[in-house]
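Before anything else, here is the set of structures, which you'll find just below.
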Structure I
Amino acid sequence: MDPLAGKKILLMIGGSVSAYKTPELARRLRDRGVELRVALSRHAADFVAPLALQAVTGQPVRQSLFSPVEEAAMDHIALARWADALLYAPVSANGLAGLAQGLASDLPGTIVLASRAPLFLAPAMNTAMWEHPATQRNVRQLQADGATFLGPASGELACGETGAGRLLEVPEIVDQLRLALANKSWAGRQVLVTAGPTWEAWDPVRGLSNRASGRQGYALAQAAAERGAQVTLVSGPTSLPCPRGVRRIAVESARDMLAACENIVQQQRVDLFIANAAVADHRPASSVRDKQGKGEIPNQLALLPNPDIVRSLHESAERPRYLLAFAAETHGDEERAVAKLRAKGADFAVLNDLRSGAMGGSENAAVLYCSERRWELPRSDKLDLARALLHHLDSCLHGKI
């Protein structure tokens, strides 16, 4: 389940050129199950049509602090009490100044003063305005008051200049909100995740690997971070961006991955180890430094077995408290796959059926084995599946991860 699903968010929109992006922001929030309301600052309607926002949200758009109909019921107070979170995006330099001084001169300013909900601010303005001492002073004051800033980003601005002050892209705003508003039941826990393939080099351009994309492991790292855990991601070669709030260690080979994991468990107490990486079973017995010509490639390549990371950490003196391991199979023999993982020391097992096209794709289906229980997780986006998997794991452990 998406951490934003069911949240009541009041989107407040300021007078900025970047307000044209807010219908897309509203749509993305609604797609994630957010119950959304919209309130405009005095000049926001100069940059975005209220009718467009109403069409996207399915709700009336509040535009004035002095509407006789709406304010007959003190609607600005009702909105402030209704919201689980306030998102002011975009907020201009003038909007920041008013909030920092506690001014109730427009609808957003009044709502902020009347609300106890967390406040998220996504600034958008010219670089010089953002960097001005007065603006930075206002930012520090708002941070001291508990506001969370989402950006700004750096890039090309509406004025033609390039620098800090650009509104964060809509997906980034949604991701940061998701991380901030998620259930933090794993706060203080240390989670170690492996992801991606490994690369076992024979020469500088040839080696042994597999089709794993790393998406499922990265999704598991993000889902654990959303729950408040301190997450370390040991990743084989992949082009995926590191999830927000996650520490990533890039490795190449299976031995590199094992060494990184052993170093981590020696440095800190790991509560949960999630072994999702598709680690190569073997490596070339020898490798060469220079690229070999076509005629120099041997017809047969001697191989050596790679270390088993799950078994190695299970046998370590610094064994993680819980080990969750994945198995990818094509034959559908669940009992054999689970027995194989538990023989290595895994406490919990997840079975992926490769016949569903999980490896390399954006969706996955899985079966989780936890104690004597079995959960079938239907095919879904890999991030949604990761959240569901950790939810069931937490339930199995009665919240004692």
Structure II
Amino acid sequence: MLFTRRLLSPFASSIAKKLEHYSQFQPSSLTIQQYLDFGRSGTAKSSFLFLKNELLVRLANIMQEISLLPPNLLKMPSARLVSDWYCESFEDLLNFENADAHLDIVTRFNEQLQVILKRHSHVVETMAEGLIELRESDGVDIASEKGIQYFLDRFYINRISIRMLQNQHLVVFGSVLPESPRHVGCIDPACDVETVVTDAYENARFLCERYYLTSPSMKLFCHNAVHPSKPITVVSVPSHLYHIMFELFKNAMRATVEFHGVDEELPDIHVNVVCGQEDLSVKISDRGGGVSRTILERLFNYMYSTAPPPPRDGTQAPLAGYGYGLPLSRLYARYFLGDLFLVSMEGFGTDACVYLKAVPVEASEVLPIYSTSSRRNLTAGPQAADWSHQLPSIGSRPS
């Protein structure tokens, strides 16, 4: 197994044994309803006792997969830094492995969670820099690219889940204030979907007008099929929904302005929001010229972006040009068993469709599990072709 500098210490042997131990356990998938119920009736003690084990399990599962990445990627400074952060956080949490839930221990645990959250705040950008470093130094073969794509989907959804656990605990039982008095931790029991969509549109429009000096208008249609006379509200993590909507609006606005030109009258962006018995569905339709199927296949690839590479002097917003906006948004949708896919008509426009679970008891976390199957997918070499042409995978869900 490959270990980074952090594990090449006198503690390497004991940490490796703990890593092996915790990676043998499957992470516990929670529903939004379970998060909500525990936030309302749980205690700081019981939350501590659950988290001190569950965080180690989730970290260990993904750290085992980090060690299986291509050696030339793990040698890159940025990727090595990310790996070191995970090792350091795993070590930090091991300090609480056998601790009792005394008030002073829980307080120190909460402080440690804050440190870990801060340490991992730039994981996405730093790993993206690692891929850029790899491309610029060694290049990436097709087999490695597929393995890296498979890993990053799992790595980032694992990160989303770990931050969800930490933030929920710190808001409910720590000193972090909720965004609204109505919220239970990070969860809004009655999230007004129209409000979140409108906020995301307005903020994306502000950026669009600052850059292009113009922006397309939005036409919003909402239909509550369950309670026709009421606004659409769901139990949701508003920040996740906002992240998805904001990214999709940015893409739709950029495509619309660049396709029609800043001096032309811009067609509206049409948004349909529908709540059914099982699904909350949002469709964002633009007339931004669309993309070909060849490009559409690559839009969820972490190593592809339609924007120029970001400058390394910090003059541009995080993730601009990394190509991470769409794949990360899809992970936020899939995290609680939803999905996001695109339908595009080259020369006309694109529909972005988002599906989220409308019933909180059915919205379960989708978590990566370290297993024989994941090891095989991460380490598989080039495969012999079994089709004369590669079949499209647009809209399909990865295994």
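Here, each number is a calculation from the coordinates, and none is a lab measurement. Bear in mind the structure is a predicted one, so any value in this text is a computation, not a measurement. Cβ atoms are built from the backbone, for glycine too; each structure is taken alone.
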Using distance in nm of label points 7 Å out along Cα→Cβ at positions 145 and 225 for the comparison, can you identify which of I, II gives the largest number? II
Re helix-only ellipticity at 222 nm (-39500 (n - 2.57) for each DSSP H run of 4 or more, over all residues; to 500): value -9500 computed from one entry in I, II; matching entry is structure I
For the read-out Rg/Rh (Cα atoms, Kirkwood Rh), a value of 1.07 was computed from one structure; give its label from I, II. I
Identify which of structures I, II gives the largest calculated value of distance in nm of label points 7 Å out along Cα→Cβ at positions 137 and 369. I
In terms of FRET efficiency 1/(1 + (r/R0)^6) of positions 161 and 233 (r between Cβ atoms, R0 = 25 Å, to 0.05), which of structures I, II is highest? II
Structure with the greatest value (metric relative contact order in percent (Cα under 8 Å, 6 or more apart), set I, II): II
For structures I, II, which has the highest computed value of mean projected area of the Cα convex hull in nm², for residues 129-264 alone? II
